[in-house]
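Undergrad: Structures incoming, each one as structure tokens.
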Structure P
Amino acid sequence: MTNIKVSPNVLLVTMDQWPGSFLGCEGHPVIETPTLDRLAKNGTRFTRAYSECPICIPARRSIMTGQTPKIHGDRVFQKNLKMPSNTKTIAQTFRDNGYQAFAVGKLHVMPQRDRIGFDDAYISEEGRPYYGSIDDYDQFLAEKGFVGEQFTHGVSNNDYTWRTWQLPENCHVTNWATQQMCKTIKRRNPNKPSFWYLSYTHPHPPLVPIHTYFERYTRKNIPLPFQSHWSNETQLTLLKNIKNRWPQMSKELIADVRRAFYALCTHIDAQIRLVIGTLREEKLLDNTIIMITSDHGDMLGDFGLFAKRLMYENSARVPMILLGTKEDKIVDRGKVSNRLVGLADIMPTLLTLCKIKIPSSCDGQNMLDNKPREFLYAEANEGVNATRMVTNNNFKLVWYPYGNSFQLFDLANDPKELENIYQKNEFQKQIKILKNVLVENLYGKDMSFIKQGELIGISSDKMKSDNEKTGLGLLGERELLGQRGLHFPPPPIDKE
């Protein structure tokens, strides 16, 4: 009797705003991630994985399309930008090749109910009904008797205040997403392989961990944020303005903020174990490829900075863990790889492992081929708010066009980026190489930042006041950064 080869299932898990260093297996001194650590031990962990644009929507477009921002069209946060019409998403490509494809959690696309190639999607979009759709998580809370109460904890969606979760534990969005994915796995068509996408909305603020997870960190000494002389360098005009967005916090307060963030991470780690358990009990685990990553990280106070949109390691570098099937001979087990990879590489990598042809629209690379990239380029925002980065195996060059300011970090010897070595003579040859790569990758509006092949940025004689030009001095919204309200009745639809 001939053995019939069964196509592998694929589980892709993303978290929102989880830095690459926030793993026990990365040597983090405090955080507890036993599930992810165990998965890394059974697969390949990429220690140099970056978000090509560390902003939510552009990063997720890269994951879903296998494209860098230059191709998919967003490096800013264009909330109304639809997926490119000439692009096949990872979900559609799997479906075109005989798979069923389902998503749970945060898609962050417009319109919110756009399936972007999935058979179906159960969404939790961080309380944005004013975009015209009541998401599935809001409906779940209503059915539980907590209609409109997702944000009655009173913590802003992009702020660094915190409190523990105010509703029953089983109503937390992390639990909801896990339960929905487990049900989706159980409800699969047994005659088709599956592509499952599970997208957790945390540890992105609001920082509202379940009490039991927060409490376990109260007994731990929390490491203080990194500090460096370069974070106060006067020529880094844009960086100074970004720092001014965030309030100065006491050591005690920032320690609690970090406890809340770590607690959200550990909660997700535990919930992923339920998904793995469901795959095992459904007798699918041995034939399922698993990949775990994040859209970007969070500075969480390092150098006086918070959130994303920056090219420093805790903002731009993400977790990347890949496991093959039990019979797989391609994905190494227990391997730690320093190969440069990006979010756009996820789609071609997973398709290749499933022996599916990569669409020509992809410009990402298979993480497992024999041609590792020499440089990786990343970008965020445009004009005076722009920041650009290029890195190779050892060095990272960060460029702020506003003020034409540069930083160079020796990641091989200074992985925490504590010293800016840009002015040191012995690194000028390396700087020239990285600048040439930077110029080669610029496009669109960035071309005005170049003159005769040299990076000139936005010169000081063209600058207005920092507050006017960058729009960072006055935050708007009374500095409450995306505070949500009571969502019953729903807020008016945003018709902009």
Structure Q
Amino acid sequence: MMPRRHFLQQFGMGLGAIALGDMLNPVSANAASADAVLQTLHHAPKAQRVIYLFQSGAPSQMDLFDYKPLLNEKHGEQLPDSVRGQQRLTGMSGNQSSLPLVGSPFKFAQHGESGLWMSDLLPHTSKVADELCVIHSMYTEAINHGPGVTHVQTGSQFPGRPSIGAWLSYGLGSENADLPAFIVMTTRDKKGQPLVSRYWGNGFLPARHQGVQFRSGGDPVLYLQNPAGISSDTRRGMLQALNRLHEIEKQETLDPQINTRIAQYEMAFRMQTSIPEATDLSSEPEHIFELYGEQAREPGTFAANCLQARRLAERGVRFIQLYHPGWDHHGGLPGGLKRQCQETDQASAALITDLKQRGLLDDTLVIWGGEFGRTNYCQGKLTANSFGRDHHPRCFSLWMAGGGVKGGMSYGQTDPYCYNIVEKPVHIHDFQATLLHLLGIDHERLTYRYQGRAFRLTDVHGHVVEDILA
């Protein structure tokens, strides 16, 4: 008995296998390069790489970027039914007998020549205001964290789809053959909503496109170094022998996953040299640590991860994702939000400044934001010194910088209550379509055929937000 794949390979000098490959995945089957499915970009790119500073838990937009003095005027009054409409609430505040509006306790001011509004929690970010494009009109359908983060990162609220970084690794490949195209870092010892690997997973794409997670301290990547008594030459010889065995198996089974395994073994070997060099911050001068803040000296902090992200961007890593949990303030928001900003404000601004002074900001897209917004009303009891805000999917703020977006720009508008969008809404899929566009990709044309359907990051929606493009 001859396996079907083997039969198709032999039939008509392999024409059957070519046809099968085209039916299964017409894009990748016709690509000459195993590293990138897109041999030619769909249009000229403005960005070459992305650094995504994901603020897990959902920062409060009206306490950071979306200035709403009306909320302070109506502090303690009930949320009008005419504003809420038929909006569903979470189980955490849906049963409250009272939904009192709560104004921001933080002072707002305009910054830079552009006059962008920011609260006094962001003294460092405000200094780079003219580099930022703040989108106030983001929205999503997700109202809880798991589906919300999954939606932002994969284009679907349901687990199993490839993440943004995986799509970019699949479509564009890596600029540096010795480093992964997609690297993930999480802030060490931070409590908050769980961070699960599906947020940076490959979904149904080949496994080599999943994000490689760096650890803080010790070995950034587990099991990368040779075991005791094994030299680099011995490791190289073992991989060569293993590759020969894989080639034999591939000829017999035509299993496409074998190429993935070979590529991963080879990448791990090259990373034995590239990773220690890329992650060694000891070569950074003193003024750089002063720029990012003292926490940049502590491995695994958000500041150290931002500095590490710049080093990876310099070395051609395509997509660098930082996760900083702790923004889920259902209670104690004034103190909790202040602590979060103290951990992230200086380093986020420093990353912008550092990239710019090195000539990297023009082609590096930096993104800062969470999975949804917070409510304008108080969850739980409103007191003189403390309150909480529930999840709010109808509007939230996100900023982008560099990489072909307009700096010093405020895009979209929410109503005076910061509850509904009144101008230029931007859906999650619009954001994703715009991100791909900046990298030279038409979001409707980067697809992968799986289970009889051509999937894409933006599902069946999404429009490029042309107004924010430089």
Structure R
Amino acid sequence: MFEQTFKNIDDILHKDAGCGSELDYVEQTSWVLFLKYLDDLEKDKATAAELSGKTYTPIIDKKYQWSVWAAPKGKDGKLDHHKALTGDDLSDFVNIKLFPYLKKFKKDAESADTIEYKIGEIFSELKNRIQSGYNLREVINRIDELRFRTHAEKHEMSHLYEDKIKNMGNAGRNGGEYYTPRPLIKTIIKVVAPEIGQKIYDGAVGSAGFLCEAFEYLSNPTTSTGKKREITTKEYQILQKKTFYGKEKKSLAYIIGIMNMILHGVEAPNIIHTNTLAENLADIQEKDRYDVVLANPPFGGKERAEVQQNFPIKTGETASLFLQHFIKILKAGGKAGVVIKNTFLSNTDNASVALRKQLLESCNLHTVLDLPGGTFTGAGVKTVVLFFEKGTKTKNIWFYQLNLDRNLGKTNALNQKDLEDFVLRSSAKENSENSWSINIKDIDPITFDLSAKNPNKKEEAALRQPQEILEEMKALDEESAEILNSILELL
């Protein structure tokens, strides 16, 4: 039901003059979806209050409630076409009355960790881009058919929303930034193994994939014997309010991240709309630190000189600045799983060498997962995952090279089974055909080169597919264009 509804909505938005791409489709579907979800959430809370003999005060005033303006029903339970706004009347109500009303919630909310504040934030950032009030009416009617009352319905909805975010990658380079393959995220979380009570942080939150999957992981804990157990009310409150934190620079990614977390079951996500790298590292105090960092910071970006001034190791490479930020913001004993370009391991520029030295001396970089090309659809760069703990120097590094018997791509994506062997061997740091350990004493003390050279595998001159070469050339061209644009902006 959900899947077909989303397809129908995309078809409607495709006809609308205000929506030009998959990015617009996701953004516009998001705000309508959110208001329907909120209406169902309020109904659930009202029912729960009634059962316990309490009175529930709705968040949304009567005339702005979904059942009044969006989907007024007759006695037969069907849409009352006499009361339901459409055309210009609907557009005017949404643009002139509804959005300004919802925007005010941010100012009036008691604190930032409330759903009221998030409502205000979402509608401060968004605009209704659906120009035709008739198209908007069709979208509302489709979304009104959806229900978010049972756990199964919410679960299905969250997965389909993830699929929509994934499809954004087809809408151009900036869309692909929002999506990290879910099998990889689940694997990173399994290896890092966060616990309830720890604060988890992603400073490049994007669509909040890491935080959503960490919530799923912690919501289904197991006993020491491996049996699943129910979480307590106290644990649930900790997960809702005091566990997941994120920052995001881009407006659309920020909105989608909040929406994604809400649809996964976190009512008031602690995500802030800000440029993480604009924060001076020297200003980070103990109270600002986190127990766990899970992130895939954007690679290939370039930061301006004034942003670089916030960091002891000056570099324009966005991912290297993020890595400095993550090391600094981790508590002593804190754990991290961070995706980064594999060139970080061997780059010879001063900043890369200094950053590797800092990582090895201030943290225990215990594991490096070397991923194959094509892991990230549309990105022509290879990546690695760095697993480290802050507070003790690195002595040994265990490398695992993910060698698959197929080329990864859009139609042949990374899956959970591909990573099973890595997870299995990671706790004992077992050596195998694809894994090996190196002692820090064997690393060059001048370059700190950490290149992942597998001593157990014979080098083969693999013939690359023409499509793979073309995709890499395209990605490199786009990266070059971005760098040139950055330089032009400085002139």
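None of the figures in this text is laboratory data; all of them are computed from the coordinates on show. As the structure is a prediction and not an experimental result, all values here were calculated from the model. Cβ atoms are built from the backbone, for glycine too; each structure is taken alone.
Undergrad: On relative contact order in percent (Cα under 8 Å, 6 or more apart), which of the structures labelled P, Q, R is highest?
TA: Once relative contact order in percent (Cα under 8 Å, 6 or more apart) is worked out for each structure, Q has the highest.
Undergrad: Identify the structure, out of P, Q, R, from whose coordinates helix-only ellipticity at 222 nm (-39500 (n - 2.57) for each DSSP H run of 4 or more, over all residues; to 500) was calculated to give -13000.
TA: Only one of P, Q, R returns -13000 for helix-only ellipticity at 222 nm (-39500 (n - 2.57) for each DSSP H run of 4 or more, over all residues; to 500), namely R.
Undergrad: Taking FRET efficiency 1/(1 + (r/R0)^6) of positions 81 and 233 (r between Cβ atoms, R0 = 35 Å, to 0.05) as the criterion, which structure among P, Q, R has the greatest value? Before the final figure, lay out the partial values.
TA: Values: P: 0.50; Q: 0.00; R: 0.20.
Top value of FRET efficiency 1/(1 + (r/R0)^6) of positions 81 and 233 (r between Cβ atoms, R0 = 35 Å, to 0.05), among P, Q, R, belongs to structure P.
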